[in-house]
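Right after this note come the structures.
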Structure P
Amino acid sequence: MLYLVGLGLWDEKDITLRGLEIAKKSDKVYLEAYTSYPMGLDKDNLEKLVGKQVIELTRENVEVKPKFLEEAKNLDVTVLVGGDPLVATTHHDIILRAKDRGIEVKVIHNASIVSAIAETGLQIYKFGRTVTIPFWTENFQPTSFYDQILENLERGLHTLVLLDIDHKNKRYMTANEALHRLWELDRGKNIKEVVVVARLGSPDRAIKYGPIQDLMNADFGPPLHAIVVPGKLHILEKDYLERL
């Protein structure tokens with residue numbers, strides 16, 4: 001049996017009672033650490049909660065050499081995932097590969113950025129396609145995220161903009177870096193105002209709303225950060241944002 005268990009937004013205390021119960025009874029427990037990582041997570045405390053070793057999975061461990069899938073043929077295996085297990089498409093792929101091997105899969109859901117973003121006051125059903133701004137390299141400088149933001153804006157929809165993480169190298173894109181990238185591409189022609197959220201789910205979460213030029217150099221504190229480019233605002237959404 002393979003269990004995909006959501007860890008929630010911030011630290012090991014956000015795991016659900018059901019998820020913790022399953023992890024405790026599993027033969028092996030893994031932590032998928034590259035698509036999302038709760039920034040307040042203390043791995044030692046997590047292992048104390050679970051009562052056994054928690055083994056971190058790299059991208060290669062998941063996509064190239066999925067040893068945990070072979071183990072799940074004969075053992076109960078839990079894979080802990082930041083946020084909700086099914087927000088990242090990687091985990092849909094895990095489920096399909098498990099089923100191809102005849103392995104039963106159960107998913108234990110939890111809070112994620114996709115639901116918690118409603119703390120901005122923006123209505124969930126008015127969001128369009130979510131995009132991610134990746135780290136640019138010399139040979140990889142995609143701009144498709146900007147095109148999708150424009151498409152959402154044309155439809156009056158909000159855009160949740162996720163920011164790249166490289167947990168292995170402790171590198172997390174900041175809202176400042178992302179906003180400068182958006183400014184380079186847009187120059188204020190279409191993206192006028194933005195919402196920046198930082199550390200949602202933590203005791204010191206921050207939410208700021210304003211013109212993109214005003215927020216590009218603002219201090220949002222430590223990661224994780226995310227951005228929303230608002231579309232057409234309902235009067236209640238506008239009132240909520242202005243109070244921020």
Structure Q
Amino acid sequence: MDEKEGVKFLKLPFKFHAEKLSKDLDKIEELNWSNHFNKNGYSGIWSSVALFSVDGELNNISVPLDGQKLLETKALNVSNYFSEVLAVFKAPILSARLLKLKSGSEIKPHEDHNLGYEDGCFRIHIPIITDEKVNFFIEDKRINMLPGECWYTNVNYTHSVSNFSKIDRVHIVIDLERNEWSDSVFFSLCKKEQLLLKPTINYNLETIKKMISELKLQNTETSKQLIESLKKQYQL
């Protein structure tokens with residue numbers, strides 16, 4: 001990693017039981033999943049179920065305001081293993097939900113704001129159901145996340161997801177507040193100076209071309225579809 005670059009993602013040293021995750025998901029599948037509120041940010045179906053929310057409602061995935069307390073939702077109450085997973089993280093939870101990207105759907109390239117470790121918070125992804133034909137990019141880097149793994153993603157950088165598989169991709173996504181515990185974990189994996197660098201966003205056609213070059217190396221029908229999608233979207 002270039003020492004002048006900030007950290008875009010990290011695989012964290014936690015491994016969860018893929019079968020137990022899947023069994024808890026089965027209990028939640030029949031609950032009311034809500035389409036993501038950012039209608040212009042994706043194509044297809046991108047939906048969520050909250051595990052914690054400010055009012056305990058399944059369809060509220062917003063981060064609490066000062067003074068608001070998170071409550072467990074029905075989704076967390078009916079599960080067994082998800083509570084154990086959340087308890088691993090010894091940092092205040094800001095948001096915890098399941099996010100499902102339906103087969104054939106795409107989350108368009110975008111940046112979130114003030115959601116990197118350098119901002120005093122961090123986002124964790126734990127895949128439950130995924131496939132090799134799911135493409136998760138942060139800028140021009142493709143991340144291959146497997147079920148049960150635990151990943152930090154700095155979503156201040158431009159990121160996108162496409163699901164060209166035949167199954168729905170489901171992740172647990174948790175936003176947490178940085179503290180001494182998280183510092184001990186993160187600083188053991190990379191240099192503090194790199195982790196706390198503010199990103200320089202340079203999302204332009206050059207970055208898109210790098211993404212296309214990376215996809216060409218895969219040489220699959222899925223990657224070819226994504227290349228055509230990017231070319232069409234950015235008129236290349």
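Here, each number is a calculation from the coordinates, and none is a lab measurement. These numbers come from a predicted model, not from an experiment. Cβ atoms are built from the backbone, for glycine too; each structure is taken alone.
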For mean count of other Cβ atoms within 10 Å over residues 31-38, which of the structures P, Q scores highest?
P
From P, Q, which structure was distance in nm of label points 7 Å out along Cα→Cβ at positions 63 and 135 = 1.4 calculated on?
P
If Kirkwood radius over Cα pairs in Å, for residues 55-174 alone is computed and equals 15.4, the structure in P, Q
Q
A value of 57, 39, 31 was derived for Cα extents along the principal axes in Å; which structure in P, Q was it taken from?
P
If distance in nm of label points 7 Å out along Cα→Cβ at positions 95 and 119 comes out at 0.9 when worked out from the coordinates, which of P, Q was used?
Q
